[in-house]
Structure P
Amino acid sequence: MKHERVFAKQNGATLVVGLIMLVAITMMMLSAFSLSGGNLKAAGNMQFRNEAIAAARIAIEQTININFAAIDSANYPATVDIDIDRDNTIDYVVSIKAPVCLKATLVPAAPVSLSGELGNVANLPYYMTLWEIEAAAHSQATGASAVARQGIGKHLTISEYLLSACYS
């Protein structure tokens with residue numbers, strides 16, 4: 001008979017311990033979901049930032065491919081529309097500042113060898129110039145933005161040098 005009384009007293013304790021464990025497990029799952037949501041947002045933001053940097057670098061490469069040294073600085077800041085995922089919608093608008101000439105060095109003409117090794121190469125002096133180009137990309141859709149800077153060395157003839165921003 002003593003055993004029946006002990007079992008009767010413990011029936012409610014199992015239920016209470018089970019409910020406490022259920023609440024604890026639920027709290028752990030909720031915190032795991034909130035942490036994973038924060039990590040997902042951080043990864044998405046990093047992806048958007050990397051896309052913005054890529055868009056700025058694409059615009060810089062396009063600027064390098066034109067004869068930017070001859071363009072008047074009044075044409076800047078120039079804007080370039082970039083479709084980073086090639087779905088025919090503009091993803092980033094990139095603003096390019098006027099290229100800045102950091103240094104210009106006159107390179108004298110090389111002496112012509114008697115054997116004619118240089119062939120048809122013009123033996124004229126030129127300027128070796130160092131430029132810095134800065135581009136800022138911004139997306140209206142994601143709000144991501146980034147700034148990229150790149151240095152470039154460019155050979156300029158004397159006439160190109162006189163028309164460039166390095167001369168002024």
Structure Q
Amino acid sequence: MQRVGLERGEPHQRSTLANLVQLYIHDFSEFLSAKRKLSVEEDGRFADLLRLEEYWSEADRSVWFIRAGGELAGFALLNARSHCERPVDFNMGEFFVMRTFRRDGVGARAAIDLIQMHPGQWEIAVSVRNPPALAFWPRVIAAAEAREVEQVEGDGEAWTGPIWRFVMRGT
């Protein structure tokens with residue numbers, strides 16, 4: 001496996017994140033229901049569905065770029081938003097690894113490292129329509145050696161799918 005690294009995003013990298021998000025939304029669109037088809041704007045880009053500016057301006061949000069062998073491979077967006085209205089320090093808001101780097105352990109290594117770098121109460125909510133993520137996240141949480149792991153179901157309105165809550169202890 002290639003060396004995997006995490007790099008804290010800086011405001012001057014706004015366009016890098018915005019460009020990667022276009023790939024992410026395109027990939028993720030296959031998991032949306034038939035009722036929620038995404039279309040592109042007149043400039044050929046998806047709308048800013050993730051409100052990216054908040055990740056650069058709000059203290060409880062952060063941008064992380066994933067690198068594999070030094071190359072840009074994806075991103076993770078952390079925030080402190082709970083999907084089940086319970087206290088949380090960190091929520092994996094979005095996580096994306098480009099297809100070129102999938103199935104090589106890049107995503108798992110990046111996710112484990114990111115979780116272990118942030119001790120506290122975590123939450124990871126996964127859409128019921130995303131089978132690859134439903135298989136990926138329980139493995140990552142176990143490999144990160146999380147404590148007090150609990151799976152709750154979304155209410156079907158605010159969130160549909162499992163929500164994993166766990167505590168990451170500091171090292």
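Where is distance in nm of label points 7 Å out along Cα→Cβ at positions 110 and 126 largest, in which of P, Q?
The structure with the largest value is Q.
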Original post:
When Rg/Rh (Cα atoms, Kirkwood Rh), for residues 22-69 alone is calculated for each of the structures P, Q, which structure yields the highest value?
Top reply: P
Subject >> For 0.00 (FRET efficiency 1/(1 + (r/R0)^6) of positions 14 and 134 (r between Cβ atoms, R0 = 30 Å, to 0.05), calculated) the corresponding structure among P, Q >> reply: P
Original post:
Which of the displayed structures (P, Q) returns the greatest value of volume of the Cα convex hull per residue in Å³ on calculation?
Top reply: P
Subject >> Structure from which -8000 was derived, helix-only ellipticity at 222 nm (-39500 (n - 2.57) for each DSSP H run of 4 or more, over all residues; to 500), options P, Q >> reply: Q
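Throughout, read-outs are computed from the coordinates displayed, never taken from laboratory work. Here the structure is a predicted model, which means the values were calculated and not measured. Cβ atoms are built from the backbone, for glycine too; each structure is taken alone.
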